[in-house]
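Multiple structures are listed underneath, in structure tokens.
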Structure P
Amino acid sequence: MIKKIFFAIFKSISILSLFIFVLIFGGLTALFVFQNLFSVPDTIVPSVIGDHFEIAQEKIYDAGLRMVISGEEFNNQLDKNMIINQKPLPGNIIKENREVNVTISKGVKLVSINIPDLKNKNIDDAASIIEDHGLVLGRVTRTNHFSIPKDQVIAQVPKPGEILTDNKMINLLVSNGNY
């Protein structure tokens, strides 16, 4: 009878030990298989700042990454559709298939400006009017003119009226008087 009890306990412990061994062995095998199967390699984030949108997209894709546009801003230094900044920064090592957030330039911000008519005004008056309108006196070119008196504005660039521009500078052509 004791032999039967001992044999039953031994059989239960043996089956339980075998079950635990199979479970541990199977778990470790699955861990190694899945780790190699789902391992994501690292990649270096390329520099795309200053690149055109399409070139940047190609560089990021070639590095195994995805580009996401996080915003658009006006920028006086970069043309429209150029990359202003990126996150993560160039040179960082990240896992493949991650996102690179970029900000794209909208180009130069154009503002509506009312350009005053300065033709036939004295150069000093013209300079004062330019300043009063929040504009900047640019290049002043002088030339002789048969009918317009000395120090009078002959022409201006840009022409008078409402314009869209990013430049507040007004260039003048001023008379030196008769030949």
Structure Q
Amino acid sequence: MSEHSIDLFRFPPNMNRWLMKSELDVYPFSQLVEDGRTHWDGVRNYQARNMMRDDMKLGDLILFYHSNTKPPHVGGVAKVVREGYPDFTSWDVKSKYRDEKSSPENPRWFMVDIAPVLALPMVSLDAMKANPALEGMPLLRRGQRLSVQPVDVEHFNEVLSMAAVSPEDFE
């Protein structure tokens, strides 16, 4: 197990769970594993920014979702290793995520740092849509495009179950 390994079945009940989207050809879960951790920069939606700034806490768990690929799918579990802080790419003149209204003195955008916990066998969007236990999961709602979204504990655990993850996988 890595330094970021945890027992997914014995985490505090008040811990938040999230889903974060990344395009497979931009930053796949395998790259996160290789890097060991990364900052989640470039989010330019106020609702997603507010969740990262205000709600994502150290140790929170994340379903790492590969979007804009066939099939879109959950490919791993990560965790928050640094709580929200100003997204420095927003004032970097060389960044594609630059926002002229953001500055170090008055940051408009925030990010968190995440680290890998466990690679999962692919859990496809179609399989999740077909699972009645995931009814109401934000990812499955029509028009839901946020790159950062909350996931309730029952949905989180069901996705892990769909990936055939069991407590023995962490011993």
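Among candidates P, Q, the computation of helix-only ellipticity at 222 nm (-39500 (n - 2.57) for each DSSP H run of 4 or more, over all residues; to 500) that gave -4000 used structure Q.
With semi-axes √(5λ) of the Cα gyration tensor in Å, for residues 51-98 alone derived from the coordinates and found to be 23, 19, 7, which of P, Q does the value describe? The structure behind it is Q. Supply the structure label, taken from P, Q, corresponding to Cα extents along the principal axes in Å with the calculated value 47, 36, 30. Source structure: Q. In this comparison of P, Q, the computed figure 29 for relative contact order in percent (Cα under 8 Å, 6 or more apart) is attributed to Q.
Read-outs: derived from the displayed coordinates by stated rules, not from any lab. Nothing here was measured: the structure is a model prediction, and the numbers come from that model.
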